[in-house]
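Structures incoming, each one as structure tokens.
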Structure I
Amino acid sequence: MNVFEQMSAHDYGELHFGLDEDTGLRSVVALHDTRLGPAIGGCRFIRYENDDAAVIDALRLARAMTYKAALARLPHGGGKAVIIEPSEPFDRPSLLRSFGRMVDGLAGRYVTTEDSGTSPQDMEVVRSVTDHVCGFAKDSGGSGDPSPFTALGVRRGIEACAKVKLGRSDLEGLRVAVQGVGNVGYNLCKELAALGATLMIADVRDSVTQRVADELRASVVASAAIHRQECDVYAPCALGGAINDRTVPELRCPIVAGAANNQLAEDRNGEDLRKAGILYAPDYAINAGGLINVAQEIKGYDADKARARTEQVYDTILEICQRAESEALPTHEVADNIVREILSNAGTRFSTAPPAP
């Protein structure tokens, strides 16, 4: 792989590699952009098919964090770390401390947190060697599970979409088809049900669908059929790529708004939705609540402030939808354009980022 070609393709930025033979650490830290402030993003600890796959994963995810933080008006750029899980036996705390020293060497330009394969307990280990980490459990002064905040932001985004597309100021009786009712999807269902929405749900795990059905009187639908349900809102909250060449013609809804990352399988699918008259809430705009919440830890966690900032996802989605309508563009392109405007006004790529307030 030509590293610089990949960095150019993802509009970078910086890429840092860490290797510690003693602990087995093989890590990549991607800093996509720091014009708005220190980069923030999770640390993945998973197996990769090869080193190239790990690098590309870090590049792709860090870029998405830049866009998410910028649209949320956070004083942060986007970063991401990946630790390649060793194939041989290893001492996890020692490896995580080695990673923490790598993060510390970046002198505050990257703030790490939990992600796939890491936990609040892992972040406690990392915190033993660096201050540049967040995502702790509540009993350690952290923000705890970010899922409720992600769900809150998605619910607020759905409210904005309902106002624009349906002319509604409430969710009473709104029919929402939720694909995936894990931590975020479950909390989203609770948010929606509390405001009178009618729920249809699907998940590959029968146990989680049964819980939502029992607690919130949701109708259970087969996973392969959830996107075909006649509804007001289709909310993908599982894996990415739910909006693709096959599913777009089968949608029977005026709004797509959910928590999943990378919902568009291809960029062109965003234009496909627009042509079909379906309003799409760009994923990295509507699902920013978790990032907003964990970012509050950096200056001392305040749950009320985190909630108030997350509530503002409504304004972000409203701005995107209104601009998309006036400019006759798909919403994901408008969201990207807003981010570019924000970044272009923040200085040059390697300018000294302002301190986080």
Structure II
Amino acid sequence: MKSQVYYTDARARYKRNLYDKLETIVKRSEILNCIEKNDLVAIKIHAGEPGNTTFLNPTFIRKIVEMVKEREAKPFITDTTTLYVHKRHNAVDYSISALKNGFSYSTVDAPFLVADGLIGDDYSTVKIDGEILKEVYIGSNIFNADALIVLSHFKGHEMTGFGGAIKNVGMGCASKRGKFHQHSGVYPKIIKEKCTGCELCVNRCSFNAISLINKIATIDEKKCKGCGDCLVVCKSSAIKTRWETKAEEFQKKMTEYAYGVLKTKKAKVGYVNFLINITPDCDCCDWSDVSIVPDLGILASKDIVAIDKASVDLVNKAPINPLGKLKDKIESKDKFYDLNKVNWRVQLEHGQKIGLGNMNYKLIKID
């Protein structure tokens, strides 16, 4: 049995803009039909690190909020605090950052509520029977919501290959304890011959785990939390993740966290992936590189695995942007692997294995 994934391309025209097309596929996919009158509906987003310019446009979120309100429910937009110490590390800083990035009530027509409390320690524990994990720690506002609508900006990611709905739920709904839980055992390494001693990683590290010794960056594994922040800031490609078997384990943990989140919602959840501004890096970066492929459109589904698999397939079929990060791999057939050398299939395959969703899908094109 194939899961249904609805897709509309990024073309806009007279009397048919992208907001109209978004509304059409959301209605056709019936992802909001699970919402009942007076439900508290968590709309999971990523508000973007200040300095990033390609996070999901707040006006798309407003359209979803309006549709939720039509069902006489009570929507709020939400995300959790970050593991690293920058401008979204606590609820105060994150709320200010969200406002600066356009996520005000006047723009999205709903309040922004940080899901895991003032300092990231407000969470609920969910018991699961995962291959690796037996319990997960979820932001309380997401745990307590009656329904969950997941809006994901689909893009590359240095630790999971790509970031889509699974990452938005698995990592994005976890409290700080949950993020530590997932990152434990994943450490970066320095390629000494490439290190220029620029100190970008030293200044970026939230845990004071990196220092210069003889003008070469050195990582103290006792202090390192494996957040991966140094990976994205290094301009000389001198920092890599020491994966060995850890890449697979990290993705499995993230996927099992997504399973734990969805266990609390049962059928009251829906997903929308935006394949617009498909950047090589996560929205946690305080910059945005150009897209690796052209804007492709919007997908909606009730199946978290199917929507991410369909998104990857669409990206892999698209032509490469000759001005982007993959300009030297213009014939790439596996774009997210070529970006980060990470086997992104693990999150999809493990998700299917544990009953999170189905990799087999039927793509239903909506004009």
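Tell me which of I, II gives 20.1 when you compute mean count of other Cβ atoms within 10 Å over residues 198-205.
Attributed to the structure labelled I.
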Comparing distance in nm of label points 7 Å out along Cα→Cβ at positions 46 and 294 across I, II, which is largest?
II
I, II: which one has helix-only ellipticity at 222 nm (-39500 (n - 2.57) for each DSSP H run of 4 or more, over all residues; to 500), as calculated, at -9000?
II
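Tell me which of I, II gives 130 when you compute volume of the Cα convex hull per residue in Å³.
Details: I: 141; II: 130.
Checking each candidate, the match is II.
Have a look at I, II and say which one yields 23 for relative contact order in percent (Cα under 8 Å, 6 or more apart), as calculated. Could the numbers behind the result be given before it?
Values: I: 18; II: 23.
Only one of I, II returns 23 for relative contact order in percent (Cα under 8 Å, 6 or more apart), namely II.
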Here FRET efficiency 1/(1 + (r/R0)^6) of positions 94 and 318 (r between Cβ atoms, R0 = 35 Å, to 0.05) has been calculated and equals 0.15, so which of I, II was it run on?
I
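Where a number appears in this text, it was derived from the coordinates with a stated rule and is not lab data. Predicted model only: the values in this text are computed from it and were never measured. Cβ atoms are built from the backbone, for glycine too; each structure is taken alone.
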